[in-house]
Structures are given as structure tokens and as C-alpha cells.
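Participant: Next up: some structures, all given as C-alpha cells.
Any read-out appearing in this document is the output of simple, stated calculations on the displayed coordinates, not a laboratory observation. Values in this document were obtained by computation on a predicted structure and should not be read as measured data. Cβ atoms are built from the backbone, for glycine too; each structure is taken alone.
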Structure P
Amino acid sequence: MTDLHTHILPFTDDGATDFDDALDMAEMAAENGTEIIAATPHFNIPGIQSRSVSEIKDTFEQMKNKIEKNKIDISFVLGMEIFASPTVGEKLDCGELITLNGTRYPLIEFGFSEKKDFIFSVMDDLISRSYTPILAHPERYDCFISDLQSLYELYQMGVVIQINKGSILGRFGRRVQRTADAILCHRLAAVAASDAHSPITRTPDLSEFVRVLDMNYGDGCSPLLLEENPKRILRNEDVFWESPIPFDYQR
């Protein structure tokens with residue numbers, strides 16, 4: 001499996017607190033079937049002084065070396081979970097922000113109460129700049145919880161939709177869980193990820209997640225969302241788009 005959204009990189013955000021934490025997360029992921037893990041630290045959050053891109057890259061290289069020295073059987077790639085702003089596209093163009101593994105795919109997040117018009121504006125700008133944005137955990141955003149049709153419109157624009165392990169497993173409440181379920185039932189998601197923050201809570205262990213996906217959404221669900229499409233993204237290839245099920249469909 002490939003986990004494209006984690007907070008495994010230490011000293012950068014609210015995820016792993018140090019290298020020991022990060023190594024525990026890497027080992028847990030590898031032991032439970034993850035072959036590639038992406039470090040995607042929060043970045044560009046207003047009012048929070050982030051580390052520089054060069055500092056992030058230095059810590060990434062240190063962590064990569066520690067994974068190799070500890071003989072943890074997992075590949076390690078770098079990206080960011082970029083908090084959206086009107087200048088995200090410009091910052092990506094000039095290298096102030098980075099995409100997943102140097103591809104055309106930036107991982108983008110918004111405030112949970114953000115208005116959908118701003119989300120559409122940012123995504124449209126990124127697409128116009130030849131990026132293919134990945135929308136992080138939209139099942140947690142109020143505007144999509146109340147209006148799934150808007151998420152379908154983003155899908156039609158070519159936005160890659162990524163859902164979280166914790167959302168489907170009910171870790172963020174029933175409303176978020178129901179929205180994640182609807183996203184999967186309507187085949188809008190292209191990627192799933194752990195959004196792991198710790199080796200203790202919100203972990204990178206995907207085993208239960210895989211079991212629930214395959215049991216509730218078919219045997220092809222987890223291979224597509226956790227294997228095929230994430231690897232396509234890291235190779236800078238097009239993702240495989242499923243045909244959405246109409247909104248009047250009833251399970």
C-alpha cells in the first residue's frame with residue numbers, strides 16, 4: 001500500500017514529536033503492509049510560523065537516513081499538506097510550496113468551515129496552472145457535509161478527492177462518517193490515506209481500514225484507493241477515475 005497523507009515528519013507540525021515517534025510510525029506502517037509513506041506536514045497555515053522548505057527537506061533527509069539505518073522496509077517520499085490561500089498557485093510556481101514527490105499533484109486542505117466558493121476558486125486557479133490538486137479529507141468540511149453535489153462538481157473539474165481512514169472508522173463523528181460513506185458509495189474518491197499523526201492515536205496502521213473498505217465497498221476499493229492511484233500520483237501519471245453513481249442511487 002501507499003499512504004499519501006501523514007504527519008510523520010518530526011519537528012514540523014502537530015504530528016510526530018521527534019525521530020523516535022516518527023520511526024515508530026514508519027515501523028508500524030511497514031509491519032501492516034504499507035510500502036510507501038509520504039510525509040505531508042502542515043504548511044502555509046495563517047498566523048503560524050512554518051519552517052522553511054529547505055528546513056523541511058533537511059529533516060526529511062535525516063528521517064530517510066534513519067529509516068534506512070534502522071532497516072525499516074518502507075520507502076519515504078516528501079510532500080506537504082498545504083493550507084489554501086489565494087496565493088497557493090503562485091507559491092507553488094516559485095517553489096515556496098512543494099507538491100507530492102515533485103509531481104503535478106499538490107495536497108491541499110481548507111478550514112473546516114470554509115465557504116465552497118473559495119474552495120472552487122483555489123482549485124480552479126491550480127488547474128489553470130497545470131496542477132492536479134488533491135483535496136484532503138473533504139468529508140470533514142461543513143460545505144460538503146451539507147452539499148455533496150458541490151463535491152461532485154469538483155470531481156468533474158478534475159480535482160482528486162482523498163478521504164481519511166479516521167472518517168470512515170467514525171473517529172470524527174457520525175456526520176463526517178456518513179459523508180465519507182456517501183463519497184465512497186458515489187465513487188467520488190480517488191485516494192484514501194491515514195492522515196496519521198502519532199504511533200499511539202491516529203496511527204498509520206491501515207489494516208482495519210482496508211478490512212472495512214473491502215467489506216463495505218467491494219474488493220476493488222482498497223487496491224484502487226491505497227495502491228493503484230497513489231502510485232500513479234507518485235509517478236506523475238493520471239489517476240484512474242471511476243464513473244460516479246447518480247445521486248439518486250440508494251444503497
Structure Q
Amino acid sequence: MTDKTMLEGRVALVTGGSRGVGKGVGEALGEAGATVYVTGRTVSGTAFGAPCIPIPCDHTDDGQVEAAFARIHSDRGRIDLLVNNVWGGYERMVEDGEFTWSRPFWQQPLFRWDSMFSAGVRAHFVASQLAARRMVEQRSGLIVNISFWPAQKHIANVPYGVAKAATDKMTRDMAHELQEHGVAVVSLYPGLVRTEKVMEAAAYLDLGNSESPQFIGRAIAALAADPNILALTGSVVVAAACAERYGFVDVDGRRPKALTIESV
């Protein structure tokens with residue numbers, strides 16, 4: 001069971017929350033008592049399983065992002081938690097009837113690189129800038145950058161690995177500059193998450209050690225509630241390892257096994 005008061009009084013923003021991991025994170029943070037804003041291009045049509053406030057936003061448009069933060073500041077006057085989940089480059093997996101995701105780098109479509117950096121790494125940077133300005137004033141806050149193992153090991157394709165490595169480097173450097181202001185930054189690695197897209201291919205996948213989208217949110221809620229979160233700032237944390245550390249389980253009562261660089 002989720003402690004419905006663990007984040008009471010906290011204000012959170014989850015980017016890219018129309019579906020998948022972002023939607024589950026928003027729901028879990030809402031269940032933990034936070035006031036949760038969720039951005040996304042199609043978020044107005046999302047039915048959340050917990051209280052969430054949708055703000056339609058294209059994170060490649062700086063004006064829309066600034067307006068979203070202005071709305072939160074006008075409504076609440078603070079922000080305590082930013083979850084950078086928005087990402088690009090997963091679109092157009094098939095071109096001219098061919099699956100391009102796993103091509104070698106010299107055959108990769110260039111849009112994938114551009115999309116992963118503009119709608120991913122850069123979008124995380126812009127949102128972090130806007131959140132950090134409030135958090136520095138408050139002398140408290142947590143920024144979570146959703147990342148993944150391709151930052152450390154070749155998985156799928158070169159643009160994916162480079163973008164995730166950039167995300168982790170950004171986490172470390174932001175943490176270095178924010179620590180003296182009482183603000184923490186971590187990269188969070190999920191496992192195999194049962195998103196809508198994953199479940200479409202469920203017949204071809206081993207879901208025995210998979211995680212719900214809400215499980216990722218429970219990991220973030222536990223991190224945000226940790227009074228010693230600054231001890232983890234600048235680091236990579238694995239969602240399933242958070243479950244072991246903080247003692248929570250997934251929505252089905254199970255605790256997934258944490259992946260490692262060797263097992264992923």
C-alpha cells in the first residue's frame with residue numbers, strides 16, 4: 001500500500017505524462033499525496049487513476065514550457081519535484097516497410113538523433129533550468145531524469161546510447177552545481193515497464209520481471225520523501241533497487257529484481 005501522506009504538501013511536475021511511464025509516475029505521486037501537474041501534447045485526453053492536473057505542452061516549444069511553469073508558480077508558488085520523462089525518437093520505427101531502430105549508426109535516420117536531443121535531452125535541460133530557479137530559492141527540491149542502461153552499454157542503436165549518456169552526464173553536472181543549494185538530481189533507470197506499447201507486444205516478451213508504470217512512480221515518491229536524498233545526488237538509481245532500499249512493492253504485490261549492467 002502507498003502511504004497517501006508521504007508527499008503531502010509537495011508540488012510535482014511530470015513531463016511527457018500522457019501515457020506510459022509518465023502517466024504511471026503521475027498517478028503514483030498523486031496517490032502519495034503530492035499535487036501533481038502532468039505535461040504532454042495530448043495530456044488533456046488522458047484519464048488518470050489518481051488526481052493529476054494536465055497542462056497541454058509541447059516540450060520542443062520553449063514558450064509552452066515557460067507557460068507551464070508560470071502556471072504552476074501562479075497556482076502553488078513553488079515546485080518540489082520535477083520528473084523529466086518526456087522523450088523523442090521512438091516515433092517512425094518503420095520506414096518504407098523496414099524496422100530501423102536497430103540499424104548500425106551509418107544507416108540510422110538522422111531524425112532519430114535530432115528528436116532524442118530536442119524532445120529528450122534538451123527538453124530535460126530546459127525544464128530543469130526553470131525548476132531549479134524555484135528550487136534554489138526554496139533551498140530544497142529534487143529533479144529526476146528518467147534514463148536507461150544504454151548510457152553505459154550498447155543497446156539498440158548509437159543515438160539512443162549517446163542521448164542517454166548525455167542525460168546521465170547532465171545529472172552529474174547539475175547535481176554538482178545544485179548541491180550547495182540543497183537541491184538533489186538523480187538519473188532513474190526503470191526495468192522492462194509494462195507500458196501500452198510493451199503490452200501490444202506482450203506475446204513476444206518475457207514479462208516475468210517486468211514493472212508497472214506506477215512502480216516507477218513509487219520509486220520516485222520514495223526518493224522524494226527521503227530526508228537524506230542529497231546523499232544520492234548525482235548518481236544513477238535503479239527503480240527496483242529503490243524498492244529494496246525503501247521497502248515498497250509493485251501494484252501486483254511483487255518486487256521486481258533489479259537489473260545490473262551485466263544482466264540488462
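Participant: Could you tell me which structure in P, Q was used to calculate FRET efficiency 1/(1 + (r/R0)^6) of positions 61 and 173 (r between Cβ atoms, R0 = 30 Å, to 0.05) as 0.20?
Facilitator: P
Participant: From which structure (P, Q) was volume of the Cα convex hull per residue in Å³ calculated, if the value obtained is 114?
Facilitator: The value was obtained from structure P.
Participant: Out of P, Q, which has the highest value for distance in nm of label points 7 Å out along Cα→Cβ at positions 13 and 133?
Facilitator: With respect to distance in nm of label points 7 Å out along Cα→Cβ at positions 13 and 133, the highest-scoring structure among P, Q is P.
Participant: On FRET efficiency 1/(1 + (r/R0)^6) of positions 93 and 205 (r between Cβ atoms, R0 = 30 Å, to 0.05), which of the structures labelled P, Q is highest?
Facilitator: Comparing P, Q by FRET efficiency 1/(1 + (r/R0)^6) of positions 93 and 205 (r between Cβ atoms, R0 = 30 Å, to 0.05), the maximum is at Q.
Participant: So if we calculate distance in nm of label points 7 Å out along Cα→Cβ at positions 181 and 221 for every structure here (P, Q), which label has the highest result?
Facilitator: Of structures P, Q, the maximum of distance in nm of label points 7 Å out along Cα→Cβ at positions 181 and 221 occurs in Q.
Participant: Give the label, chosen from P, Q, of the structure having the highest value of Rg/Rh (Cα atoms, Kirkwood Rh), for residues 149-228 alone.
Facilitator: Q
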